[in-house]
1. From P, Q, R, which structure was distance in nm of label points 7 Å out along Cα→Cβ at positions 75 and 107 = 2.2 calculated on?
2. Of structures P, Q, R, which gives 18 when relative contact order in percent (Cα under 8 Å, 6 or more apart) is computed from the coordinates?
3. Assuming -18000 is helix-only ellipticity at 222 nm (-39500 (n - 2.57) for each DSSP H run of 4 or more, over all residues; to 500) as calculated from a single structure, say which of P, Q, R it is.
4. Quick check: 5.0 is what I get for distance in nm of label points 7 Å out along Cα→Cβ at positions 123 and 251, calculated from one of P, Q, R. Which structure matches?
Structure P
Amino acid sequence: MDVAFVRNWASPELTQTYTEKDTMLYGLSMGYGADPLDPEQLAFVYESGLRAVPTMATTLCHPGFWMGDPRTGIDAKKVVHGEHLMRFHAPLPTSGTVRGTTHVTEIIDKGADKGAIVLTKREIVDVASGTLLATIEQATMCRGDGGFSDSIPAAPAKPAAPQPAPAVPDAQCDIPTLPQAALLYRLTADPNSLHADPKVAADAGFDRPILHGLCTYGIAARAILQLCCDNRPERLARLSVRFTAPVFPGETIRTEIWCDPHQVRFRCTIPQRGVAVISNGIAELRLALP
């Protein structure tokens, strides 16, 4: 890794116009509309009374896979999306023009045998009103790029680990993913062939293409909206997760929640395989709105 280049990397300011069709496409990739008679699902995929899923903001002004640029020196084949956090400052319009810039905020050297973590931040602003809509923070694990420091500094202080969740969740829901979910989602922002081409997936060690981590993230948001927000996007204030395993399109994602006074803790699993795909999930909610 060229540490100086990566540390000073920033995308040019990007401007993107999106339409209601884009909003509906994102909703379809989340599995909304599977029950065409469910008005709560139709609200995210039908122009009459259309609502935008808040996590769609992560697809807007996307900087692309910049770590694949040879100038970074990063071993792109060993890059893994580790953690993702979004703060939702205002409801996302169902269409509009936004601008955003992504920049690196920190690089953490975990050691030659453990890799490095690159932290980035992106802000999405509505051009017409100047309103800050969302802040996106991402931790990317560069597994082949650690050991560049002469001495590894102490890791930054972390907040206290959450208490283990009780064995029985307060609520849960199962959301099936579409067999073609990755093919739909890649049309919204990330066309990485890992999610479409069986040969590329095999070269990466998978027996078939995997679902985008951010599609899994959006489905977790869908579950939180359903279980905790009466499907009102404006009630979701913050959503943070740690990715722990990939999802294969067509699998069912189970989201289990535990309600604390000020936040919701959650995890996502694939019951068929008995694996957790999202851990350390935290959602912060706004009080019920009129």
Structure Q
Amino acid sequence: MTSTDRVVRLMTMDGAFRLIAAVTTETARGALAAQVTGDGLGLRLAELLTAAILVRETTQPARRVQMVWRDRRGRSLVADALPEGLNRGLVNPGDSAPVATDGDHILQVNYTLPNGALHQGLVAVADGDDMATALMQYMKQSEQIVSMIAVAALPGPGGVRAVGGYVVQLLPEATREVIAAMTDHLGNLEPMTSLLEGRGRTAAELAATVFAGFEHAELASSPLRFGCTCSEIRVMTSILTLPPVEVERMLDGDPLEVRCDACGAKYEIDPAALRSFRAGDSVPQA
């Protein structure tokens, strides 16, 4: 099924504000189906995916942004916003323990800088704070950008019936007068939950509503979808990083069944193919 999800970037003509708006419903449904999760935890994962997409678009759309929502016991939700609009999520990778939806949390944002260094931003999220509040704190503390943010996920078929969000960023050209006007305008908008089922059903509609009354231009519009970078080659490469004794045992055993934790794709690895791959005699198709 082709996803209708998109993310758009706009700027006001006076150079005072930039807007990133995204509707991510089908993307979130794909992630929730792969993780077999729903209810409150599924809604939080859907919001985290949307937040990761918004951060990727505000920094560098061609980079990968990973966001982690960690509870007090260290259990986490992970959202990956990948280049070319691919996105995926994980529920407490490597552990079946439940992730708490209430209580204090930590929001962690990771991405690679142009010089190759890893950027890692951390913000404490108090019990009761929503995803938008946490993301605004991150943008202010780690990116030093004043932002007005809204993110929401509504329960429904496939775990969600609508998911989306927007970021309005203050730019250096903004004057006190236009800041006051934009603040008043955003304060009078319907809640994000209402916009997603009213004037903001698509990314373009959401953006037009958020910037209504402010002359603006669209800078970019990109598709979004649930997806993964896993492949048979990646699976084989990972297997070969295991201790030699374990690898030899697999090479002498039955075909291996491997499931990607992120997307749910299943791979059957034949020992003979793995042996050939290790020797470099043949390379399976990705």
Structure R
Amino acid sequence: MVSENTIKAALARIAAQADDAIDVAETSLLLASFDHPASDLQIYREHLKAIAEAVHDAAALAGFDTENPAPEDMAATLNKVLVEEFRYCGDEDTYDDLDNANMMRVIERRRGLPVSLGILYIFAARAQGWAAAGLNFPGHFLIRLESRDGRRIIIDPFHGGRLMETQALRELLKLVRQDVGAELESAHYKPVSNRKVLIRLQNNVKTRRMEMNEIDGALEAVASMQVLDPENATLWREAGVMHMRLGRIKHAVESFEGFVARAPEGPDRRKIGQVVEELRERLH
């Protein structure tokens, strides 16, 4: 059995790496092991290896230039392997199931959220040396594939890797924003860091834990995000609120102080600073 401390130490080592050195699939397995510390990660690593090898073989059979493929060829090959061969799909029936954000369970069930499925696409593409990145699109994780000569396409890993052209992106944005007037912005096309992809995954865990009133579990998810992105002030504030709900005033003070130390000057920082002073009075 792998101890929680061992998992945390491994996560800390990964977090210390440069962002482009972080393996999002391996790290997502490590994050999943917080819920399943007795599981053998090697089983899941072998599955990832099988996916990478299958994509390699499918690309070779397709006959295109695997060193500089068109993004459409990348997408077709990834979809052939992940969707057709391994039967991965978005879980539309039980979307809010916590298992959809746990990479071990995603692999076992072959179903997941846009971000968990997107991590598999990113991993499989990068294993071939192809350029793949998650996008900063609100409410629904998308993947950008790019050829060496700069050609790009956007695909939706949740819906079978379908190609997302401008009109489809515009319709999706209106849907997730629930605003018929919502318009695409340049920020929606920007790639996100590997850390941000993993934080987006863990944010789903946190949200579902909170919905189930499992505050300790939600706090654990926030703690893992703090390891990956320790300067993210919002995470420190969220941790403080959760500690308060659990009656852990001392820990709440420490977390809120972490927020104040990292947040920019403004109303939020001043408000939390006042909360810290009030909580300190309660401790004395």
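Where a number appears in this text, it was derived from the coordinates with a stated rule and is not lab data. Worth saying up front: this structure is predicted, and the values here are computed from it rather than measured. Cβ atoms are built from the backbone, for glycine too; each structure is taken alone.
1. Source structure for this number: Q.
2. On the way: P: 18; Q: 25; R: 15.
It was calculated from structure P.
3. Derived from R, not from the others.
4. Q
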